[in-house]
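Readers should treat all values here as calculations from the given coordinates under stated rules, not as data from a laboratory. These numbers were taken from a predicted model, which means no experiment stands behind them. Cβ atoms are built from the backbone, for glycine too; each structure is taken alone.
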Structure P
Amino acid sequence: MSRAAIRYAKAILSLAVDQNSAENVSNDMKLIANTISENPELDAALKSAIAKQDAKREILNKVFPKTNALTNNLFDVLVTNNRIDVVAEVATKYNELYEAHIGKEKATVTTAVPMTGDLEIKVMAKIKELTSKSVELENIVDESIIGGFILRVGDIQYNASIANKLNALKREFTLN
């Protein structure tokens, strides 16, 4: 993520909080990030060195006609500063900052198979142990961990995978 995108995201969040529209802008940013990530042609058009900034602004007007005034102002600033190519990064970073601002954190759980209801309950209990924040849970399936789960909340990682336990046993036997 570029430093410019981070600076723009922090600035727009600060303005949105001051104007009590942080949640509305967050909805816009989620829409922008998802739309651009799902449409490689749109992403390419916004990052094109050939296309004029006004044309890129026009594309954004057509694709996102009903955005918040602050979001439209962000588009204008990015166009004026020739930085419209980072709009998707700004949107993604804004959402991360907004989630942190409201005390919500993202947790990723890596499992060998899709999570069951029982495992989700155990994971949520472990999350409550590790953090007091409210958490949005994302499940990543990675068969190489064999079983169990790896939980990542912010900068905390809890590894309860079978692969990790096997590696620990392997290290123990090699040391003796």
Structure Q
Amino acid sequence: MSDETTKGTILVVDDDEVLRSRLEKSFVRRGWHVFTAEGFEQAIDHAKNHQPSRAVLDLKMPGHSGLEVLHGIREASPETKCVILTGYGSITNAVEAVKLGAVGYVTKPADADQVLAAFDEGPSPTPEFPPPSLAAVQWEHIQRVLADSGGNISEAARRLDIPRRTLQRKLKKNAP
């Protein structure tokens, strides 16, 4: 695709390869030149080297959070407009993202059109998110600790201060 037909450049940062690929394809179909990154280092490299006009950042990622990526991108490429994408929206996270320079905040599941609309609409002064259920918050916490433990169930159970078998039973249940 030539530069004359592209709408601009967009960076998609998400640790979920399926979602990252899906968004990339959707943005390309809409005329964007897309860069992708699965984490902090790749995202900052792309921001420094390509100065994308827009960036979509997942909030919850192993290692550095989306807010840390946002801060790094704002330093590396101050003109890049950023939108935070998350499956666990909260007013606290939205306010923090806006304070760090995000122009929008979108909860998953979201399609490319919803993400692009967030760039144009800007942050809402009082974002309204349905509060996550206790089960959803617990599931997210367990998944985060498990990821931080490198997938080691015994280590995750120790960090969560619960018996290993209890953790195994919780993991066998479907996500809320």
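Annotations
- Among candidates P, Q, the computation of relative contact order in percent (Cα under 8 Å, 6 or more apart) that gave 22 used structure P.
- FRET efficiency 1/(1 + (r/R0)^6) of positions 118 and 150 (r between Cβ atoms, R0 = 25 Å, to 0.05) - structure with the largest value, from P, Q: P
- Structure from which 15.6 was derived, mean count of other Cβ atoms within 10 Å over residues 102-109, options P, Q: P
- Highest-scoring entry among P, Q, by Kirkwood radius over Cα pairs in Å, is P.
- For helix-only ellipticity at 222 nm (-39500 (n - 2.57) for each DSSP H run of 4 or more, over all residues; to 500) computed as -14500, the structure of P, Q it came from: Q
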